[in-house]
Structure P
Amino acid sequence: MYNIWNAAAYEITNILIDHNRKLELNPWIKALRLHCFPDWVAWKTERTMSKVDKQIAELQKEMQIEHDKKYVTPIIKEHKPDQSKAQQLLGGTLQITAPWYKPEDKN
């Protein structure tokens with residue numbers, strides 16, 4: 001657990017130092033940053049991991065959608081009817097295959 005005020009103080013000193021580099025040498029700023037650094041690291045880690053968790057959830061949703069498309073939707077092919085009486089009445093044969101199955105052509 002971390003102290004949010006220490007993390008905020010460290011973040012504010014980052015902003016101030018970005019604005020004026022001389023403040024980095026100030027002994028009071030150095031002492032404040034040294035004291036607040038562990039809380040800032042814990043806070044920053046928590047925020048970063050929260051963002052990573054959101055990205056992982058989005059990727060899992062995308063992967064699930066791709067997985068469903070790949071493995072749920074069968075491939076249906078309708079072949080032309082030959083000259084038999086049954087196929088003239090009903091139409092050609094249907095071939096249903098799984099998307100990951102690739103039969104070898106015998107031609």
Structure Q
Amino acid sequence: MIRERHFSVKNDFRTGLFSRLFFIFSIFLIILLVFILSIGFVFSSETSGFFGFVAGLYHSSLVDILVAFLIISLGLGAILFFFKKQFAKLDEIAKEFEDELDSEDEE
């Protein structure tokens with residue numbers, strides 16, 4: 001037997017938390033990407049030490065991978081933020097509906 005599940009309107013499946021996490025991850029990726037690009041423009045890959053390592057990352061495919069993850073995380077954050085706003089609107093509609101039912105019951 002399949003049991004029916006009823007979800008509350010107030011249950012937004014933590015979309016607000018996850019959207020913030022994706023946006024924070026996107027900001028981290030932007031900072032990392034800007035750091036790698038700025039070091040890569042200034043130093044060449046023949047430079048030794050830490051700056052040479054970062055300049056080597058600039059010339060590898062890591063930049064393309066970071067841009068791809070940045071686009072994905074921004075998109076998921078935007079989608080989850082949209083869901084959060086829709087759940088908030090649904091909660092308002094449910095409250096109005098409950099208030100109308102309560103006012104009809106009092107009469």
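If semi-axes √(5λ) of the Cα gyration tensor in Å comes out at 51, 14, 8 when worked out from the coordinates, which of P, Q was used?
The value was obtained from structure Q.
If relative contact order in percent (Cα under 8 Å, 6 or more apart) is computed to be 21, which of P, Q is the source?
The read-out comes from structure P.
Between P, Q, which one scores greatest on distance in nm of label points 7 Å out along Cα→Cβ at positions 79 and 95?
Largest one: structure Q.
Work out the source of 46, 15, 8 here, i.e. which of P, Q gives that when Cα extents along the principal axes in Å, for residues 15-54 alone is computed.
Of the structures listed, the value fits Q.
Given a computed value of -27500 for helix-only ellipticity at 222 nm (-39500 (n - 2.57) for each DSSP H run of 4 or more, over all residues; to 500), which structure among P, Q does it belong to?
Label of the source structure: Q.
Quick note: the coordinates plus some simple rules give every number you see, no bench work behind them. Remember, predicted model here, so these are calculated numbers, not experimental data. Cβ atoms are built from the backbone, for glycine too; each structure is taken alone.
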